[in-house]
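Bear in mind these aren't lab numbers, they're just calculated from the coordinates by the rules spelled out. Quick caveat, the model's predicted, so the values are computed rather than measured. Cβ atoms are built from the backbone, for glycine too; each structure is taken alone.
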Structure P
Amino acid sequence: MQKNSIYVGVLPDWSREGPLQVNRALGKSFSIIGDYINCQLPSPSFAQMVYHSSAIVYLRGSSVYAPAILPNFSLDQWTDAMSASLAQSCLSLNQQGVTIWLRPFYEMNGSWMAYGLQPTQFIAAFRSVSRAIRAVTNSTYLVFAPNIASGSVDGLQGYSQYDPGAEYYDLAGISFYYAGANNVQNTVPDAGTFSGGLQSFYDIFASKAPIIITESSSPYHYQLPASLSGTGVDNGFSGAAPNLSSLTPASGGATELAMKSDWIQQVRQLADGTT
């Protein structure tokens, strides 16, 4: 999906709705298909890439595949053998005509990751993956992808300490979610919020690699009843999605349409150079 020079991707909730279903519902094909590949010790597996391969291969002519590698362990336990196994999984899809944008250990500057706030270990593991990938294929592109930093770019929650060196990645991406103004959920972002938040990342990495937005949204929040809260990771619930008309919006007063349309407009304005 392309609009005004912006290539739009989707991160499907694969357990409920894959990219084929999303594309059919919208009548257009997304340009990027996101995925999370969860890895656990003692033998990390990248089988999720295989499980989803039928849809990924089917859409290879219109979409790139963008899996994020998500270990549940510290990166001092990541090995070259794991990198080699990951490289073979990527090669298998590449040989079927799939172009991959690989996000190893994304949001590494976040305390919520098991491998977060470990710059030395991150750099070593990222370089290991990069070397293994490039030894077997040139159709998988490495993405250096931290989370948006609100403070010093040189601190543990910043960017600079995690940079493995531009020779080890092909794209520089960032996760940027709007969480509300002044800690109040469900508020429309102020003008320039997106461009202002992205500026320091752009200043550092634009000269090193093309910049992409790897994850972004302006989430709308509801007050979840006890029966739903605490049962999921990102969305706050598991199982069938609840009927939203039965839930009460969180404080803030903005509508979901206002929040999301304004956020998309800010992204478009930045891409068009009108901010």
Structure Q
Amino acid sequence: MLRFAEHLDLQGYELRTRQGYYRVMRLIGEYHGCDPEKLDEEAVRRYFVYVKCEKGWAPKTIRQFCAGAKLFYRGMLKREFPMLDDIRARDREYLPVVLDPDEIRRIFGGFRFRRYRTPLLLCYASGLRINECVNMTVDDVKGSANKLFIRNTKGKDHYTILGTPVYRELRDYWRMHRNPKWLFPEVNRGRSSSEEVLRRMGQAVEPMGKNALRHALLAAVREAGVTKKATCHTLRHSFATHLLEAGVPITQVQEYLGHAHVETTTIYTHLTPVCHEKAVDCIDAVMGKIL
């Protein structure tokens, strides 16, 4: 397994990906009670039968485990194991949850602490993933150009939109703690007086944790009386849908979201009632001249 860890490092995978693939092979080895390098193709096949048919794992998890096994056996050990190509785990296509503008307003009106409200507001206003948000640095904010620089997300950098009112909110928020690097620094443990909290934020060397934002959003959703199952990623879905409803070209929304393929962005066209209403009006106008 040490060799596999080194192989992952040499391949240049991101830390999270390396950890995920290493965990895959560790679990396969634990299931059989031996080093996964000693397993033959039939033993690996039995493991996937177990997790797919008996454990009922989600398709996404099975695909991740299959990718890890291919990298281990084919990439490192140069064993073909053709059965890995026979594993199929297709997702059922679900439309993402989207909040309407009134629900957004109610949710953001219920936050007790600005240190949670401001980063989550940015997730919505700029369409950020939660990891992109908490790792935002001061240098990533291009206020005069109305842009945010998003670094190394899924292997690439891109820019997204930054509205002027949101930029002002970020500027005022940073002026409270003045951390030299992080836009949303960790609070850390200690006395809860506002002066002490801001002092610790200003000296923090790590960004704030993602779980703190997740819990804060769930509490705000409940307090706002919103019954939809909203998560931090729901804010990103809502951002994309609302821009498309406003007539922003889908290729522009694709650029903001950092999607490699426009097909990924097209799912939001199924969630835009305004576009549907415009299409109905258009076809009605045409048919009115015919019928």
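Overview of results
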| quantity | calculated |
| --- | --- |
| Origin of the value -1.05, where log10 I(q)/I(0) by the Debye sum over Cα atoms at q = 0.24 Å⁻¹, for residues 80-159 alone was derived from one of P, Q | P |
| Origin of the value 17, where relative contact order in percent (Cα under 8 Å, 6 or more apart) was derived from one of P, Q | Q |
| Of the structures P, Q, the one that -9000 was derived from, the read-out being helix-only ellipticity at 222 nm (-39500 (n - 2.57) for each DSSP H run of 4 or more, over all residues; to 500) | P |
| Parent structure of the calculated result -0.81, -0.97, given that log10 I(q)/I(0) by the Debye sum over Cα atoms at q = 0.12, 0.13 Å⁻¹ is the read-out and P, Q the choices | P |
| Among P, Q, which structure scores highest (criterion: FRET efficiency 1/(1 + (r/R0)^6) of positions 40 and 176 (r between Cβ atoms, R0 = 30 Å, to 0.05)) | P |
| Distance in nm of label points 7 Å out along Cα→Cβ at positions 16 and 200 - structure with the largest value, from P, Q | P |
